[in-house]
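Some structures are shown below for you to check.
Nothing in this text is a laboratory measurement; each read-out follows from the coordinates by a stated rule. Computed from a predicted model, the values in this text were never measured in an experiment. Cβ atoms are built from the backbone, for glycine too; each structure is taken alone.
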Structure P
Amino acid sequence: MSTRALELVLNYHQETKHHYHRFARSLGMLDWANQPDAFRRYEGAPLLELPFLNPEDATPYAALYRPGRVPPAEVSRERLAQLFELSLGLSAWKEYLGSRWALRVNPSSGNLHPTEGYVIAGPLPGLFDAPVVAHYAPREHGLELRADFSVTAWRQLAAGFPDGTFFVGLASIPWREAWKYGERAYRYCQHDCGHALAAMRLSAAMLGWRLVLLEDLSDADVARLLGLSRTEDFHADEAEHPDLVGAVVPDVAAAVPLSLPETAIDGVAAGTWRGRARRLSRETVPWRIIDVVAEAAAKPRTSTVLSRPDPIPLPLLEAADAGEAALPARRILMQRRSAVDYDGKTTISTEQFYRMLARTLPAHTGSPWDALPWPPRLHLGLFVHRVEGLSPGLYFLARDAAALEPVRRSMRRDFLWQSPEGRPAELPLFLLQAGDCRMLAAQVSCTQAIAGDGAFSLGMIARFLPALSESGAWNYRRLFWEAGMIGQVLYLEAEAIGVRGTGIGCYFDDAVHEVFGLADLDWQSLYHFTVGGPVEDSRLTTLPPYESARSHRLPPEQGGQGG
């Protein structure tokens, strides 16, 4: 591992912290006339329209977290369309005083959406006659054909994977976030990548499929597979950073490799490429620190030994699954929103609270955590406000029991570490300090009232420096991806119990560490989240995501996977 790369990543992390006396650097104003287009299109790349999901799909929400509960669907044009619609597609349009903006199934910092999605697939009847690389266009719900390549290269690419496997990719456009958030934008791109990865994994679960991150690929491999290394196809400062490629596998129990042959990647890169990315803004503002950290955090090829035991059943979740048998997954995925204000009075039950936390534990939940080949590295420092039967105060949830003693030694010596009465034995949740912490929660979250007005809020605390020192500076991004995945699960769980979640990227980093007594870089808070009763803005008009969807929608008998 490069010591210099680690130094640069740590410098970026320190320089982009918010403090009480100053915020991380940004432009300090919003140039609305220069806001980047939220929808990338490639001039000259043919667009294939995709069909829409049957709105009567009956797959239960609980099945998303239990691989094998839904019989695997045959890979087809309709199923591929569903995968993207329920992960990266539009969920609604909002309108106010003549202004109109889109919401998506996957959340994004500031609704700016730096994440782009791709598919790499072999011939598929009714869609692809040859192996292709295609870019997903969410506004049109279609696929832009970026490249076609040889059948020989596809066979090399798919070797070792079950029949029906195809690949998906994610990439980030930092300028979309930097336009508003300046140098902290690189962090938010990684949050959003994690949200999108979890959204795609859960959408795949609705079809009975599995999604596995091909962790051993390098960033250079990902860039060549997705066409991002073709600098001539992008405008300067609007290029996409390669994030990941994952295998979508219809056989959820099959063992799969975590890499792809370099000769096969050469074959994809040698294909016939089409299209050039349209300009997103009339001009861009360079942020050198983002370029530096992106280069320092670039991932090389690696060799990972995958060992993930099957989830251990948790009675709390088994009971929740039974109660959610009639709750449609499609409805929860499509109605997910970020609250902008909470009512300051809604409570949730301890059972609901414990269930939400349990869904974040890979030891007891299958997807989306089975997409990752590493053990949990992030844990939850909680500010509990309005949970019935639970004392308000500071709490801690260890998402991996092995982290409990190290973090306990690093935190304040006067913490209680008491098990709340009635909590399941398998849920490693502890009361640290009782008391009203609403003002404290808001204060450390950039004085945002929403962090104190909900039922609870939290900081996602990573075993930070050891993860980077032991595995490589490139793990910096993956820590944020894991945070985004936790956020995605909490978003959906909040919707499932009738409340709403909100991710919070603005917080005073070291002030959070001081609350918990964390004095060095061994532990760092990487993302905040809050859950509560939303206050809806009645001034906004909500419109359907695709106005012409009815003319494209499938007949009921061809709809999404039931179960």
Structure Q
Amino acid sequence: MLRRAFDDLRPYLWPMIVLLVLSLLAVPITLITPIPVKLLVDSVLGSQPLPGYLTVFVGSQPSRSFALWLAIGILLTTAVLTYLQNLANVWYSNKVGNRMTLDVRSRLFRQMQRLSVSYHDTMGAADSAYRTLNDAPMLRSFGIDSLIPLTTSILTLVAMILVMLYLDWQLAVIALLVSPLMFVLTLVFRPRIRAGWRKFRASESAAMAVAQESLGASRLVKSYGQEDRRSEQLVSHYNESLSAQLSVQVNSAVYGLLVGVVTASGLAAVLYIGIGHVEAGILTLGNLLVVNFYVTQLYTPLRSVGQSILDIQMSLTGIERYNSVLDEKPDVPESPNALPLTRARGEIAFHNVSFEYTKDHAVLHDVTFELPAGNRLGVVGPTGSGKTTFSSLLLRLFDPTAGVITLDGIDLKDYKVADLRNQFAVVHQETVLFSTTVAENIRFARPNATMAEVVAAAKAANAHDFIMGLPEGYNTLVGERGMKLSGGERQRISIARAFLKDAPVLVLDEPTSSLDIHTESAILDTIQELMEGRTTLMIAHRPSTLRNCNIIMVLEEGRVRRMTSDVDSVLSEIATIRVQT
């Protein structure tokens, strides 16, 4: 997973290097910070000469007043430089980090749209949304919030050690004796914290799924009086996530406590021995204060290294989750040499096609037929006979388990997926509208359509009159999933969308199932005009819906039991069965 994380960071190599340089500017500033204290104690209050590294810049030994102003000048300069460095670091890290998050979210969303319908049916929309919103930022957390501070802390640690060795190597060795203990603590707590974050994210995703499903199906929940039960399920998932989060926080706090005890012991040992060195004349009091500052600063990057390693566990958990989506292979992959398709003639053929959603549970069995361009095929049969599966296979939402489907004599798998799907205008049995305006829902079929074309499509679908009766006409917001409209109104907008697309092949899956008889009759007359010169697949139960078809296919248990052009006899049989039922 670390390799995957570094691979994801590779496109941002140069911005990361710039950010690292900005962060490393804090190292020399940190080294300079204690110098004013040393000057005040040794050269202003005491009689010690200036350190040799300062006389290089100021020349011969200056007066005490000059040493005072030099200390004040260094103090003010380091303060200003610290804030400027922090400002530049915050600005650039946010700029790079926001770009990382946006790029990962974009990759995730594109991948999720490429994945099959079965993947989303299995994982759920809430899980995908959670990974896009909450897991995608973990690359930024890993690269900028953890890796850069980790690198900076390590380099700062090295610089502190070198300076302390220069000042008093014995104190440096004593201070470093606690380092192995700190890394042992880090290794012990790392797996616990990573497991906690993994459980936290899984529980949060499950809770989000319960909330989204319950609110999206609020009518069903209220109808069955299940509000309390769904609330209990939500609380249960959030209890699990809070428990996992509490475990992470407790482990982090215990880690911090143990690290604090270790570092305090090291600092106490340094002070105890350092005072002896001052009394022995090995160190000046000012140098002891400098060493004490450096020891404190030494433990700060040591703690930061350990904390960064723990923080990386949270980041790797998110990176692991979003990479599992990116690693998914689409069930309907596009051929590397896929053929473009501008506008098909509309000749459709199934050659020994079988299909199963789950293993050993076939929906279609050895289906074979040819539908010449411009013909209108009506597909009838009992519920569960596989009628709707036809539209899914034609659109390559799924590929056949066996056999071949061709359009204009070419296997559907040989076309570019986007070009193939652009050949179909589809009206599903379950109407899908977006939470935008009526006009935008119709224009979804052709985003560049003019308003006049939208209105013409609505009139063709017998939807114009009711749309004009809405508060803002075509600019009326339909609400989430179109729930501000009736079922029949939603269906007519869906049909208008199909009219607007003007595709060579129509797939109508129960297009009038939500309409009354009068409206159905008017729409079927318009659909007949739309069918002219287009290949049509009409899936229906009502005999009246099939009246405009010139070929009828009867499906039973996924097999073609009958296919005939004697439409009237088949419709009579269906009508008789319905009356008897």
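Here are a few things to note about the model shown:
- Structures P, Q, by distance in nm of label points 7 Å out along Cα→Cβ at positions 311 and 359: label with the highest value: Q
- Given 46 for percent of Cα pairs over 27 Å apart, for residues 271-486 alone, calculated: source structure among P, Q: P
- Given -19500 for helix-only ellipticity at 222 nm (-39500 (n - 2.57) for each DSSP H run of 4 or more, over all residues; to 500), calculated: source structure among P, Q: Q
- When FRET efficiency 1/(1 + (r/R0)^6) of positions 199 and 495 (r between Cβ atoms, R0 = 41 Å, to 0.05) is calculated for each of the structures P, Q, the largest result comes from P.
- Origin of the value 22.3, 66, where Rg and Dmax of the Cα atoms in Å was derived from one of P, Q: P
- For 14.2 (mean count of other Cβ atoms within 10 Å over residues 87-94, calculated) the corresponding structure among P, Q: Q
- Identity of the structure behind 14 (criterion: relative contact order in percent (Cα under 8 Å, 6 or more apart), calculated), options P, Q: Q
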